[in-house]
Structure 1
Amino acid sequence: MRLYIIRHAEPDYEHNTITPKGHQEAKALAKRLKAEGLTRLYSSPLGRALHTAQYTSKATGLKVKVENWAQELSGLDMGDVPPWGPLMAWDLPGEIIRKKKQYLDYDGWPRIPFLHLQKFQRIVSKVGRSSDAFLQRHGYRREDGRYRVLQENKERIAVFCHNGLALTWMAHLLEIPLPLVWSGFWMAPSSITTILMDMRSKNLAVPRCIGFCDVSHLRQTGLPVSTHGIKANFD
């Protein structure tokens, strides 16, 4: 199985949709995804994800199924973090996260200042449980970080979601310490990240990232990459 994790196109947060430029991005994305031979489409229930997905639905003839767990994470607002101002947890600067190496083991992230709140741990754990349930519905049962193949699946599945959710999900799938993913990766609007359920033996699969933040569809169309979510010196 191939899993395409897609961040929505450029957002218009105020109106719960995407901007005029975002609609152009979504059209280019749909053309690219049609060529991938998708078999299923899923989306967050939020407008910016659904309105991005509608173009791929029209291009492929596939209906979009809403997955409530794929909406952007709420409750990870850290408030004002001097000198950077208001931040979400996935925007905490890497200079804080990498200050002490003991923070960077897989389960050690709650020891990082600002991230120790139990509600943060509950939110992150819920993403993992939701991911496990989603993959099990598609034939893969998580067992200690690996996935037991209940039924081999050759489908190509797209999930339209959000930067914070997608990064948190990717950390769980790949078993990379969450703060390193939050601070070390960023998904551009309308970008495609591809996860292959890599089978080296008959009954086990392990998620493997074979493409991250692909925006080639924007380049081919002459559209600039949106900077939404980048906090400094993108240019």
Structure 2
Amino acid sequence: MSDVFTLRGPIKKDRPAPATRSVTRRSLTGSDLGSVALEPTIFGIEPNMAVMHQVVKAQLAAKRSGTQSTKTRKEVSGGGKKPFNQKGTGGARQGTIRAPHYPGGGIALGPKPRKYDQKTPKKMIRLALYSALSDRAQLERVALIDSFAAWSEPKTKEALSALSVLGLEGKILVVLSREDVTAYRSFHNLANVKTIDAGEINAYDVLDSDWVLFTDATLPVVKEIN
């Protein structure tokens, strides 16, 4: 037998090519403005569940304040005097009534202020976001309008009317640019709507929403590197 076996590294999973998906572009009045092709590398990849779980977990952990604190026996006031004599009582010797086993005493091994931040690579954060957007695009839960320029002043009534015309229900994530101040103030009072700057969009907010609404200015595209 002269068969030779060559040891190789781990075999990478062959991921399918990004799918081509499109979304109907509409106006605030619901008029159909044609179909727009979504960027396949952002809206057409196979969602990576493990990466999304890790990134969302890290993001939720970073939101924790970490300010919980308990006092140890040395931090509790009082108890400077020995409660009773060392010998002659028939009981165990005691040095202070602020020991953890006394009522009002210090806490043994209690929580102290700490940080819950987790280091997450930028590539992993980007992959989690693209996976979340691809998941919403696959479920046809991505909406696109031309702009919010038609709103001259903030009105919650107009925001409700626009969502109704577009057919958006449930929890809605509206991705805005820095110029969309009127739209931000119009959506601000709606409990089921969350507004976010285009530069701050993340996997958690996308996955926490039923619909993601973009404008022409905030729709993600791949930037060309010269």
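Read-outs: derived from the displayed coordinates by stated rules, not from any lab. It should be emphasised that the depicted structure is a prediction, and the values quoted were computed from it without experimental measurement. Cβ atoms are built from the backbone, for glycine too; each structure is taken alone.
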One of 1, 2 was used to compute helix-only ellipticity at 222 nm (-39500 (n - 2.57) for each DSSP H run of 4 or more, over all residues; to 500), and the answer was -10000. Which one was it?
-> 1
From which structure (1, 2) was mean count of other Cβ atoms within 10 Å over residues 115-122 calculated, if the value obtained is 10.6?
-> 2
For FRET efficiency 1/(1 + (r/R0)^6) of positions 83 and 155 (r between Cβ atoms, R0 = 41 Å, to 0.05), which of the structures 1, 2 scores highest?
-> 1
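Match the computed value 0.20 of FRET efficiency 1/(1 + (r/R0)^6) of positions 19 and 67 (r between Cβ atoms, R0 = 35 Å, to 0.05) to one of the structures 1, 2, and report its label.
2
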Among 1, 2, structure where distance in nm of label points 7 Å out along Cα→Cβ at positions 27 and 131 as derived comes to 4.0 | 2
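Matching task: 303 is the computed value of volume of the Cα convex hull per residue in Å³. Pick the structure from 1, 2. Walk me through the numbers before you get to the answer.
Numbers: 1: 128; 2: 303.
Only structure 2 yields this read-out.
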Upon calculation of relative contact order in percent (Cα under 8 Å, 6 or more apart) from the atomic coordinates, which of the structures 1, 2 produces 23?
-> 2
